[in-house]
1. Taking relative contact order in percent (Cα under 8 Å, 6 or more apart) as the quantity of interest, name the structure among P, Q, R where it is greatest.
2. Tell me which of P, Q, R gives 25, 56, 19, 0 when you compute P(r) over Cα pairs in 20 Å bins from 0, in percent.
3. Here semi-axes √(5λ) of the Cα gyration tensor in Å, for residues 215-286 alone was calculated and came to 35, 19, 12; which of the structures P, Q, R was it taken from?
Structure P
Amino acid sequence: MPVNKQIVNAIKKSLSKFDFSNLEEKCTNEAQTRFVLIEPLLEVLGYSRIDDMATEINAGWGQKNDRADIGLIVKGKIPEIIVECKKHGKRLTDKEASQLNGYFINTKNSKFGILTSGLVWRFYFPNDSSKEMKLYDVPHVVINFEDLSEEDYDFLSKIHKNNIDLKELHEEAQDFFFLEGFAEALASELLDPSDDLVKALFNRMQGKRITDQIKVKIKSLINSTSIQTVLPKLMEEESKNGNIIITTAEELKIYHSVKTIILNSIKKVDASRISFRDQKNSFNILVDDNQKKLIAKITSSRNKYLIELNGNKYDANDIENIVAQKKILIDIATQHLS
């Protein structure tokens, strides 16, 4: 689905005027979160509270009287997008996702579902490979309105009322989850090479006559040793073309050292809240995968690694150097984790 840049710019303009201040005071329960945050954000996406948002729609079965919070009307009069709302700041888990899935299953006209706690929005799409028309267990897209990337704006433009194409969104989601299985399929193929792969390699080697004996020998050459041998060449070529961001073992070592310091020093911290994003010019250690909650930035030059904390750079080539900055690390992490 093509991105509508005009709508992207309109969304950016509207959000630039949006008041995200004092949300803890304004959104003390689910109802307030809906009124102050969720419904206004849906209006930014072109959905009218009066004409396009059906509330408390029936999503029960049997004797149950469950109701989904919001049903978005794309065309006609019947809601096609289910929105399940939670209180601002509530951590969204599999339990809430399962609740959304139940509502989706029991509103037969629904095309996809949204689970949101106000700022964080998770978009779930149905799994076509499932016998039962239910949502995938994991979201197709997760957006935090406090930390929007250009890709996030592009996706928001695709679900805007004036631009949305439910069929194309569905197909994009199916393609996304299909391609998620690539790594497992590749591993299976390399562990037990098919005749097609052997023949393809034989042709690349400019072989003249393939025999059963040659097939067996080629299969035996497809192993971890040969893969490790060709990997540097592959990475070098991809790097030249600008198609790859290489996460180094040293960067991961620094990340795990920082994470261990934080988890051992601050009590009751959910380890999943500490994560990283590897970018072209830096390796960022974050809280809640939020660029505004940056703990440390790792940079390198000629195999020398530096850790940047509050704008100051320190040597990070040895664990001892990282531990030496423990106090600063804890102060920054505590601020972002609170």
Structure Q
Amino acid sequence: MIIGSGFSGAVLAHQLATKSDCTIDIWDERDHIGGNCHTERDPQTGIMVHQYGPHIFNTDKKEIWDFVNSLVEFRPYVHRVKAMSNGKVYSLPVNLHTINQLFQRSFTPDEAKAFLETLGDQSIDDPKNFEEQALRFIGKELYYAFFYGYTKKQWGCEPTELPASILKRIPVRFNYDDNYHNNIFTGIPVEGYTALIQKLIDHPCIRVSLNKKFDPAMDISGYDHVFYTGPIDAWFNFKYGRLGYRTVTFEKCYADGDFQGTAQMNYCDVETPFTRITEHKHFTNWEKHDTTIYFKEFSKESEPTDIPYYPKRLEHDKGLLLQYRAAAASLQKITFIGRLATYRYMDMHHVIGEALNYATVFLTALASQQKPPVFPNTEN
């Protein structure tokens, strides 16, 4: 049995069904497959909509790129994000154009590097939080223009309350490259991500049940193994407490023509209640639409009835995670896999790569009559 039909569950099902002699039941509590990567055409405009927020497939691993392209057609797509700050539009990630715009200069790359070094707060030797990390390396002008307000809205707290590790690498480029992603392979599936998920699970040995909620108290003894991709704390009925997540709500809007001229516009000012606006017709630039659909995106603390999006992973959460992982380690014939079950932020290519690798590990353990790992990852 596989609980969840997102990428973790679908890739696992595909690998196990094609590489072993088994039958697989997939349960999903939603009325569609694909999890948060679900896409479908908006009936009013005909535009392919990413129902749970934008997903741009990007990877630096050719084997993963070749794997997904062997199933469905992908077309090239470069994600170019703009930012609204103090009433002006800038280019993101912060690059040479952004720096020259903000400071009204005409720096060369070397000049911009030297200038930024003069802005950083050299009195901060060992940054203790997100804000100190930013101020140390890019200074207050860039920090308050692009990071402070957006971060406060995204995480629902002051950046001083967030660990410095969230901003491990200051996203600044000293050239005019405005491609949001660094990975060499980037694209969008022509018929959406749900078509890719469907292709993965289109096998006579795989049965899918939608609108079917799993309860760990159910009798699952009839299954040789259970792969669980839901929240790990839910499996244990939250007995140690709930792990922290941020969730997202959307305000859907329609317009004629082109609303904002780009797929994503971030709103960096703390006074603007939403974090960004995404206009989905720009994800499929090979299609032409006279009207448009766009979404204002709001971040908030995840409540019990909300869909969890971003694991907060604060110190309290990490302590709970250790308890849940210890409890899971003693279970038999159970695997916890995917971003919710392992409580990590993972991009699509990370999820797919991990599921491909774990399927091999699982089948090898099965063949040698060894207990497969309960988790695909060893780090917490």
Structure R
Amino acid sequence: MNEHFYAMIMAGGGGTRLWPLSRRETPKQLLPLIEQRSMFGVSVDRLAPLFPPERIIIVTGESYAEAMRADAPQIPAHNFIIEPYGKDSGPAAALGLTVIAARDLQATVAILTADHHIANKTAFRAALAAAGEVAQSGTIVTLGIEATSPSTAFGYIRRGEPLGVVDGFQVYQSLGFTEKPDSATAEAFVMSGDYSWNSGMFILRAVDGLAEFARQQPKLAQAFAALAQHLDQPSYAAALAETWERLDKISLDYAIMEGAQRMAVIPVSIGWSDVGSWGSIFDVIDTDEAGNRFNTPQHIALDVKNALVYSDKLTVLVGVEEIVVVETPDALLVCHKDQTQRVKDVVNQLKAEGLAKYL
């Protein structure tokens, strides 16, 4: 299977909960939030040696492609699949699968993200290899993340009957997805021991993914089947633009994964975080003995605990706890650690008030 195993990195999202550092032109995947390299660069690097550069496909928008090509020059230029503009992850995944299937009808694809943190890269690659083996039976496989708390920020996957062990990983039938639940439901899920967090990472044969699109999203599938006739032709750009205009926005989960006929889940413990908010960064970065992390040229902290600061200036904090401070040249965010999910509401308010220059 190895020569037909591809990684498809979805790299188009905006990361609004990480405003003001994450913006339209510099989304979180282009930022070095956790490591010295950008999150996109790290997501590419951790795939080696399981996936060589020629079997890594990037699906992203035109405005991000140049930066990503510079960040990962080892990936062939034709492996960057450009979507005209954002239509959510469903059309983006369908476009990527269409291109991959046209190049290799035997392809198995790991659909991954460019903006997640994974601490245990070796275990991650081993889980992907095991999932790739399971996918050969025509089953769509998702990696379920060990639910360590009753978080309302994640979707959940319910495990069913065990299907066997592959390369040391227990595989289960998936009994379905539940979108972000309320706190009582999330607590019940975790207490039951039957649920994992939905990582949003899926492993499947390209033909099986396209078949699910055809079954569940026939209009979208027909559009991409027609587009496939234009691949590598001078007519492709115009055909893509025309096709894209007719598509509805829909996430990959809603489009096919929640209704997939054959779905399995492999629970993994890989040190995963979706880095979905400033609060989540506390869980994956190194801090000092007081729980602080200062990304500043210089700082002074007196009686400060559990503070996260991003600034290019001397920063002084006195007598504060559980706080996030993020400064950019045109904006300043000061937020309690427990309120960081509400940063998305700030972005929505900026839109409502016509303050697009800050987005």
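1. On the way: P: 10; Q: 25; R: 19.
Largest calculated value belongs to Q.
2. Numbers: P: 23, 47, 27, 3; Q: 25, 56, 19, 0; R: 28, 58, 14, 0.
Corresponding structure: Q.
3. Working: P: 35, 18, 9; Q: 41, 19, 10; R: 35, 19, 12.
The value was obtained from structure R.
Each value in this text was obtained by applying a stated rule to the coordinates, not by laboratory testing. Everything numeric in this text was worked out from a predicted model, so none of it was measured.
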